[in-house]
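What follows is a group of structures, each given as C-alpha cells.
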Structure 1
Amino acid sequence: MKIGNVVTSVGRSGFFNWDMMALKRGAKPNGFLMEGEPITPGFKSIIQPGTALSIMLILDDGQVAFGDCVDVIFTGAAGRDPLFDATEQSKRFATDVRERLIGRDVGRFREIAREFDELTIAGRKLHTALRFGLTQALLHAASLANTCTMAEIIAREYDSQISRTTIPILASCLDDAPMLDRMILKQAELLPHAAIVDVDRDLGRDGGKLLGYAKKVVDRIAEIGADGYRPIIHLDVYGTLGELYEGDLERVAEFLRKLEETVKPHDLMVEAPVMMKSREDQIRAFSELRAAISRKGSRVRIIADEWCNTLEDIKVFVDAKAADLVQVKMPDLGGINNTIEAVLYARNGDVGASLGGTGNETDQSTRITAHIALACQPTFMLSKPGFGGDEALMMQTNEMLRTLALINTQRRRS
C-alpha cells in the first residue's frame with residue numbers, strides 16, 4: 001500500500017513548554033504563570049502553551065494514518081532541540097518532506113522510519129518533533145496496510161515479544177493532593193513523579209521539604225490505599241540534589257538513603273538527582289553516585305534523564321551501567337524507531353527502561369506509546385498526555401487492553 005497524499009494541521013499539545021533556565025534562576029510564581037524574562041531561545045514567556053503538528057498520510061485505499069509532532073515541556077535545555085513552533089515547522093515540512101512521502105510504500109515500518117529519521121536538509125536533520133510525529137504516522141500506516149496492531153508490526157520487525165499483560169504506569173501527580181488520592185484509589189503502579197525543580201521552593205535548604213512531601217505521600221497511601229497496595233515511589237528532582245550539596249555525591253547518596261527510609265515499605269526511584277554540564281560528566285557523576293549508594297547499603301534506583309536524550313546517549317549510559325534505569329523520553333529521540341531500539345537495547349544490557357515522554361504529548365502519540373510498551377516491555381511507562389492523571393491512565397490502560405484483546409483473539413483463531 002502506498003501514500004497517495006499528505007495533509008497536515010496545526011493544533012494543541014497536551015500541556016505547556018517551560019523555560020527551565022528561567023525557572024532555575026529564580027522566576028517567581030504568579031498563579032500558573034511565572035514572572036520574569038525568558039532565557040532559553042525561542043521562548044516568548046517563561047511558560048507558554050505547547051503546539052502540535054499532525055501529519056496525516058492518506059493511503060491509496062482511502063485510509064488515513066497519522067502521528068503528532070510535539071516537543072517536551074523543558075525543551076531547548078540539556079542538549080535538546082530548540083522550542084518546537086508547529087506553524088513554522090509545518091512550512092518546513094511542506095517544503096522539504098511532503099513530496100518525498102507521496103508514492104512511498106508503507107508495508108514495512110523499520111526501513112522507511114530510519115530513512116526519514118536520518119534525512120538531512122542543508123546538512124541538518126529534521127527537528128526531533130517532526131521526526132517523532134512522522135514516524136508515528138508511518139507505524140500507523142504499516143499497521144493499516146497489514147491489517148494488524150501497531151504492537152504486532154513492532155514485534156515482527158524488531159524480533160521482540162509482546163507482553164501478555166499491561167505495562168506499569170507512573171502517574172504524574174505533581175503537587176495536586178486530590179489527584180494523588182485519585183491515583184492511589186486507581187492503584188497506579190508508580191507515583192507521584194512530582195516536579196522538584198527549585199531548591200528553595202521544592203526541596204528546602206536542608207532537604208526537609210522533599211522529605212516531608214515524601215512522608216505525606218506514603219502516609220496517604222497507608223490511609224486510603226487498598227490492602228496490599230505498594231506502589232513504587234518515584235520522584236523527579238531535576239538535579240536539585242546536586243545543587244543543594246554542591247556536587248558532593250557522598251552527601252547526595254546519604255540524602256537518598258534518608259529518603260529511602262522515609263518512604264518504606266515502598267521501593268524508591270529518583271530521577272535526575274544531579275545534573276551536570278555534559279554527557280561525560282553526567283555519566284561519571286551517576287557512576288560515582290551509584291557506587292556511593294551501594295556502599296551505604298541502599299537500594300535506591302536512580303534514573304538518567306538529562307544528557308540521555310538520543311539513542312546514542314542511551315547506548316552509552318547503558319554500556320557504562322551509569323544508571324539503574326534510563327529515561328527513554330520519546331520526543332527527544334526523534335523517530336520512534338529510536339525509541340523502540342533504545343528500550344530493547346537497555347533490556348538486553350540489563351538496565352531498566354522508563355518509557356517516558358512528556359505531558360506535552362497528544363492522544364495519538366499516547367496510543368502509539370502504548371503499542372511500543374507492549375511490544376518492547378519497558379520497566380514502566382510515564383502517564384501522558386497532560387497532568388490530569390485520570391485521562392492519561394484511562395487512555396493508556398484501555399489502549400493496551402484493547403490491543404491485547406485483539407491479539408489474543410487472533411491467537412485463538414490461528
Structure 2
Amino acid sequence: MNETAESNTADLVYDGKTYKLPVLSDNLGQHAVDVRNLRRDAALITYDPGYANTGSCKSSVSFVDGEGGRLVYRGYPIEEITETCTFVEVSYLLIHNRLPTRTELERFSGLLNRHSMVHEDMLTFFAKYPEHSHPMAVLSAMVVSLSSFYPELEESDTEELDITATRLLSKLRTIAAFSYKKSVGEPFVYPSHKLSYCANFLNMMFSSPVVDYAIDPILVRAMNKLLVLHADHDQNCSTSTVRQVGSSGANLYASIAAGICALWGPLHGGANQAVIEMLEKILQDGGDVDKVVEQAKDKKNPFKLMGFGHRIYKTYDPRARIAKKICMDVLGCMGIKDPLLDIAMRLEEKALADPYFVERKLYPNVDFYTGITYRAMGFPTDMYTVLFAIGRLPGWISQWQELKRDPEQKIWRPRQLYMGEPKREFIPMDKR
C-alpha cells in the first residue's frame with residue numbers, strides 16, 4: 001500500500017488492478033485505510049484475527065496510546081483525572097463529554113441516591129440462586145432483568161438520559177453488594193441517602209446487624225480511584241461487545257449484561273483474580289520468584305505470568321503505576337504487611353531486569369496490583385471482576401450512546417474465510 005498526503009488515499013494493487021482506498025485521520029494523527037467498499041469493488045475482504053488492526057468505529061470517549069503509555073478520558077490524562085475527580089464526576093464526564101459544575105454534580109449525585117434501590121420483587125431472584133453462585137453470573141442476569149422492571153427510557157433530553165445512566169450506575173452497585181451478601185449468607189444492607197457513591201458501596205458490602213462498619217475515608221478515596229482507573233479503555237473486548245450487541249438494536253440493559261459476560265473472562269476483567277491466585281500459589285511454593293520467572297520464559301511450560309503484558313500497551317501501563325501507588329498507600333495506612341505484595345514487588349523487579357521481558361515489552365498491567373488492594377480492603381477474590389464491571393459501567397454507557405448516535409454505524413457482521421468442505425455428497429442414513 002502507498003499512502004500519499006496529496007490524494008489522501010492508499011493504493012491497493014491486486015490482480016493487475018489498482019484500487020484507491022480513502023485514508024481517514026483522527027484528532028491525534030492516527031491514520032486508517034477505509035475498506036468499507038473493498039469487497040464490493042475488488043471482491044476482497046480483510047483478514048484480522050482479534051481485530052488488532054481494525055477500527056470498528058469513530059469514538060471520542062477515551063484513547064489509549066500503547067506505544068507512549070498514555071490513556072485519556074475525553075482528553076483528560078488518566079493521572080490527572082484519577083487524582084482530582086471522584087468516580088461520580090468521571091461518570092458524568094464520560095456520559096456528557098464535560099466535567100460537571102457543582103450544581104450539575106449535586107443533581108447527578110441526587111439521582112444516584114434516588115435510584116439506588118432495586119425493585120423489591122427482584123430480591124426473590126437472589127433467594128433462588130445457589131448459595132455459592134459466582135457474583136458475575138448473578139450480576140449479568142440481574143442487569144438484563146432490569147429491563148423488565150425499568151423499561152428503557154427514550155433519550156429525548158438530558159434529564160431522561162441522566163435517569164437511565166444513574167439508574168444503571170446506582171443499581172449495579174447495589175446488585176453487586178447484594179450478590180456478595182447472598183454468597184456469604186448475610187442479610188442485605190440497603191443503600192443510604194446520607195452516603196456518597198463509594199461509601200455507600202463499602203457500607204452495603206461490609207456492614208451487618210451485628211458489626212458496626214466504620215467507613216474509612218482512606219478506603220473511600222482508594223475505591224474512587226480504582227473505579228476511575230477502570231472507567232473506560234478504548235475498544236476493548238467488553239466495550240466492543242456492548243457496541244456489537246447494541247448494533248442489533250438491543251436495549252442498554254441487554255448490551256451491558258453482554259459486556260459483563262465478556263468482562264468475566266480471565267484474559268480480560270478476570271485477570272486481577274488470576275493474579276492473586278498466582279501470587280498465592282507462589283507463596284505456597286516457597287516464594288521463589290526466580291523460579292517463577294524462568295518458568296514464564298520456558299515455552300514448553302504451560303505456566304503464564306499473570307498481570308504482565310497487554311494487548312495494546314507496549315510500555316508500562318499508566319494505570320498500573322497509579323494502582324501500585326494506591327496499593328502501597330492503602331496497605332501502609334491500614335498497617336497491613338501482605339506477603340503477596342512483597343512477592344509482587346520482587347516479581348516485578350526481577351522481570352523488568354530480565355532482557356526476555358524487556359525485549360518483548362512485557363510490563364505490569366493494571367491487574368497486577370489492584371487485587372492486592374481489594375484483598376486488603378476485605379473483598380473476596382470472586383468480587384474483583386465485579387468491581388471492574390462497576391468501574392467500567394460509565395464507559396459502556398457512553399460507548400453505547402455513541403453507537404446509537406453514529407449515522408455511519410450499522411449492525412455488526414464480520415466476514416470470514418471459510419475453511420470447510422466446498423461441497424459434500426449427501427449419504428442417506430442406511431448407507432453411512
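Here are some notes:
- At a computed 1.08 (Cα Rg over 2.2 N^0.38 Å), which of 1, 2: 2
- When mean projected area of the Cα convex hull in nm², for residues 146-193 alone is calculated for each of the structures 1, 2, the largest result comes from 1.
- Structure responsible for 4.1, with distance in nm of label points 7 Å out along Cα→Cβ at positions 50 and 170 calculated and labels 1, 2 on offer: 2
- When mean projected area of the Cα convex hull in nm², for residues 114-249 alone is computed across structures 1, 2, the figure 9.7 traces back to 2.
- Which of 1, 2 leads on distance in nm of label points 7 Å out along Cα→Cβ at positions 34 and 58, largest value: 1
- Structures 1, 2 were shown, and helix-only ellipticity at 222 nm (-39500 (n - 2.57) for each DSSP H run of 4 or more, over all residues; to 500) at -16000 was computed from 2.
- When distance in nm of label points 7 Å out along Cα→Cβ at positions 122 and 346 is computed for each of 1, 2, the one that comes out at 4.6 is 2.
- Structures 1, 2 were shown, and distance in nm of label points 7 Å out along Cα→Cβ at positions 298 and 394 at 4.6 was computed from 2.
Rule-based calculations on the coordinates, nothing more; no lab input. Note that the coordinates shown come from a computational prediction; the quantities given were computed from them, not determined experimentally. Cβ atoms are built from the backbone, for glycine too; each structure is taken alone.
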